[in-house]
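Take a look at the structures listed below.
All of the numbers you see were taken from the coordinates with simple rules; none came from a lab. Being a predicted model, the structure only gives us computed values, none of them experimental. Cβ atoms are built from the backbone, for glycine too; each structure is taken alone.
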Structure I
Amino acid sequence: MPVLKAEQLHKQYLLGEHLVNALAGVDFSVDRGEFVAIMGPSGSGKSTLLHLLGGLDNPSSGAVILADQPLSGVSDREATLARRHNIGFVFQFFNLVPTLSAEENILLPLIIDGKDTRQYRERLDNLLQLVGLENRRTHRPDQLSGGEQQRVAVARALITRPAVLLADEPTGNLDSKTGKVIMELLRRSCDELGQSIVVVTHDARAAAYADRVVFLRDGLAERELPLIHEPALAVRMRTVIDAMESMEF
């Protein structure tokens, strides 16, 4: 069953005097434990779709349903609570609090939610192990590499055990080697934790880690590409590249 579903999403906005159709009727869904990548050329609506899926913006029309609850068309407070309890976000820029340690940054969503973090020490320890930062837990962001900061951001997104993790260009600010580490981490969280993941990316290497790729063009979902039956990463990446070339991305 889908953990996240969008039905006929439209999004329009004014750019000066011009009306822009960022999304023109997108249907989209993610099953529990599924890893989906969203790709498309610049201006195709990728980030707009992710923002609507995460409740960061409201569609002009259509609906977003998260964990069986409507996310669009609700009050700001209801949307905030839905995001807090059901969505983990990972962005291109890590958005860590510079004065907090790695483990304090990871625990921040629980602190904001008024939770007693002492009850989550085992979960914190398990996540630090998953992201390979057991020995860096007391370091502040300026004492961590870019890849380590992104791993902190991934652990922070997972600490609440969200229904879905949304990542916007999570490797865009990293070199290729470090980006590979981050995508392997997301793949592991899907396989080992059953985490549902949606990643927006322009990188075929990153998209190759997904079970399925959705290609957007001009605000529409133009094509879907299943990858789950391709065992080798190199083959999956070649399949994504071939699809991009055939669509003239």
Structure II
Amino acid sequence: MLLLFLASEILKQCAPNVSDIYIFQQMNYQVGSKVIPATVLVTILGALSGMPGSIIKFWATKITAHVGGMKRVMLIAVFSSLAVRVLQFAVGIKTLPRLVLVYLIDVIQGLPNGITNIAMRTMISDSVEYVEWKTGERTEGITMSVRNLMSKISSAIQKLIQGYCLDFLQFDPKLVERNLPQGAHFHKWVWPMFKLGPAVGLALSLIPLLLLKYPDSLKRQVEDEIAQRRVGTETEERV
């Protein structure tokens, strides 16, 4: 169960992608009589669009129970992210109203994603309890070590692919230093790669998630039997 979950996280990074800084670092928008750098606007809009997803975490448990489990929450997050990315790509960022609309759409993606981190931690805890139920040994230490290792591997894969993507885009850092725009090839492909590229990884991440089987009935059985074992162990120790 843990390996399938971690495989999903790694596959999510196996996709064409670039950081948003490469798109916005040389862009500006007219706001009234002032010209404001896109990086400033994106920082503000990103913070505002992420607030609903942060607030919804307070009701994560109730929402998860209503939806039908942590796995279903993660599936909803993946499918909503796919839909949002396609919609945002179609809207584009050529004008300030379009940029604002792109980040308003981000709110839709942020709602299930706000619960995803909680879902991840819950599923990792479930894997620890399942191993204890099967073997009698708890594996928090090795589980967290493996998770941290896989997180570093995922990050390394993402950065490696970003480097190849920048080569494909013919990105020239010297032009940035001289405050000159990138070439036509860069501007043609950077937005599709930024918005649609990660959709490849999202689609791949669905494969391990769909293979992950841990129904609520088994979860309750595992929790109940572990609780009974612990009560029995405590009784024996007292005797």
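For the reader, a short list of remarks on this structure follows.
- For helix-only ellipticity at 222 nm (-39500 (n - 2.57) for each DSSP H run of 4 or more, over all residues; to 500) computed as -11000, the structure of I, II it came from: I
- Taking FRET efficiency 1/(1 + (r/R0)^6) of positions 110 and 198 (r between Cβ atoms, R0 = 25 Å, to 0.05) as the criterion, the top structure among I, II is II, with the largest value.
- Identity of the structure behind 15.8 (criterion: mean count of other Cβ atoms within 10 Å over residues 86-93, calculated), options I, II: II
- Relative contact order in percent (Cα under 8 Å, 6 or more apart) from the coordinates reads 39; which among I, II: II
- Here log10 I(q)/I(0) by the Debye sum over Cα atoms at q = 0.11, 0.24 Å⁻¹, for residues 102-173 alone was derived from just one of the structures I, II, and that gives -0.52, -1.02; the source is II.
- Top of I, II by mean count of other Cβ atoms within 10 Å over residues 150-157, largest first: I
- Entry that produces 0.10 once FRET efficiency 1/(1 + (r/R0)^6) of positions 30 and 70 (r between Cβ atoms, R0 = 30 Å, to 0.05) is calculated, selected from I, II: II
- When percent of Cα pairs over 23 Å apart is calculated for each of the structures I, II, the largest result comes from II.
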